[in-house]
Structure P
């Protein structure tokens, strides 16, 4: 979508991608090319709903990998070590499970895939901000990333489809996948009725999909269109719609006036599955040039 706008193939009034990573990328690239700001509100674009990235696992698999619970300092290294071990699950006492099956979506096509490799880059360099091009070009990071990605059997194009397939096919297809928190919430009950319990694990430094609603400041957008777009934004941020997104779909409200801890909220209902209200730490969205370099690395070294 952002590339289509930059190339002149798409002229929308509003964009609302899953993450502000994309609005920041568009803004940076547009300013580089034109010297102007394409976002009407700059980087102060309001989020509609919020959901963090999580690792979803079948409970028995998670217990085997982390019998003593998760150590935040080694979260991604534990997954890396499991994926590169040629013994697979035999190294964890379960040879009958075969190789460890990990998954996330394709970064060149899916927001959660981009977010996953951004988190991996930050984790390798023990950072939460100021990710640099030099970090992406680091040969040790590149090999570590490739080793993790070699453990992905199939890169999906849609996060929702990925979650559905985990529930549909069970641990025969995936042991661990990286998806949005709200998708895990939506699928807990269905999974329990088929293959057993799912568990959710939050990376020690997370990244949020904030679904920004960005009205464009472009020559093709009229004042009437901007006014209509603002009215629709207000509707989406209304308490009624935000409450529906929370209770029915597991999203955190973008409207700060809407409380989360209300009756029927999923964050209390699924606490035993690992769902938690507080996000300890979030990483900074990298600038466009760093994101471009990371995606190009993935394209050159993995791209399947």
Structure Q
């Protein structure tokens, strides 16, 4: 997943925009792919930036690579023209800000539930309830209905998002670069790589010293799920399918290994790693759940 955004530099004499493209690694650490400076954030400059990004990074133009950004019209149009094959997801943070501005904080809580809706049925159920409960429910539902679910809802996304719903990694990167953002444009361009190099050298040294199989982030997530597995009861239909009961049997999830690895909560598909329901079933069968952890979560992916 590639996050795109732009921000103002701090130089008042030479006001410019810093364009950034970033990704996350398997430890949810930010990795910058590209940066550029331009006078304005507009369609033409995004076209130039994305065109060069596509040329520089082999395999970027693919239906398997998500683009996540805010809803800036120039950026939206540029992505559709330069990277037409790529799924384009709305930044969850910017959606939340828009919803809070127009509909209030309670509507933001509803939106958060919509992000993680595991099915179209559940998505519609949440919206229907919000339409009846919120003071501005009708307007809120109309606003959400105008947005394609494939742009922000878990069940409808064509590719896994590995738990990421925002382009905030770019904003975090902007904060990291704050000490050099008041330089003149030419100096910023020259200093950025030198400024970031020690940060990445430090990361590499930590990875080289580590003897862990999984990244720290993945290890913590899997450990937490292991602790909670005892709360779930698995009822196998056969060696490939099962029903996992939760919350005292009041709720249940359907898990499967064939024809593809999935859980009806959709977290297994989204994270490309066993959710707690899938893990509970595998452990009840004496199977090693680590066989179903995507390679991105392995420590060696950080090299």
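FYI, it's all coordinate maths here, none of it is from the lab. What you are looking at is a predicted structure, and each value in this text was computed from that prediction instead of being measured. Cβ atoms are built from the backbone, for glycine too; each structure is taken alone.
Work out FRET efficiency 1/(1 + (r/R0)^6) of positions 60 and 180 (r between Cβ atoms, R0 = 25 Å, to 0.05) for each of structures P, Q, then name the structure with the largest result. Walk me through the numbers before you get to the answer.
Numbers: P: 0.60; Q: 0.40.
Ranking P, Q on FRET efficiency 1/(1 + (r/R0)^6) of positions 60 and 180 (r between Cβ atoms, R0 = 25 Å, to 0.05), first place is P.
A value of 3.0 was derived for distance in nm of label points 7 Å out along Cα→Cβ at positions 68 and 260; which structure in P, Q was it taken from? The read-out comes from structure P.
Which of P, Q yields -0.58 for log10 I(q)/I(0) by the Debye sum over Cα atoms at q = 0.10 Å⁻¹, as computed?
Checking each candidate, the match is P.
Which structure, out of P, Q, was relative contact order in percent (Cα under 8 Å, 6 or more apart) derived from, given a value of 18? Provide the component values of the computation, followed by the final result.
Details: P: 32; Q: 18.
Structure Q accounts for this read-out.
Looking at mean count of other Cβ atoms within 10 Å over residues 4-11 for structures P, Q, the greatest value goes to Q.
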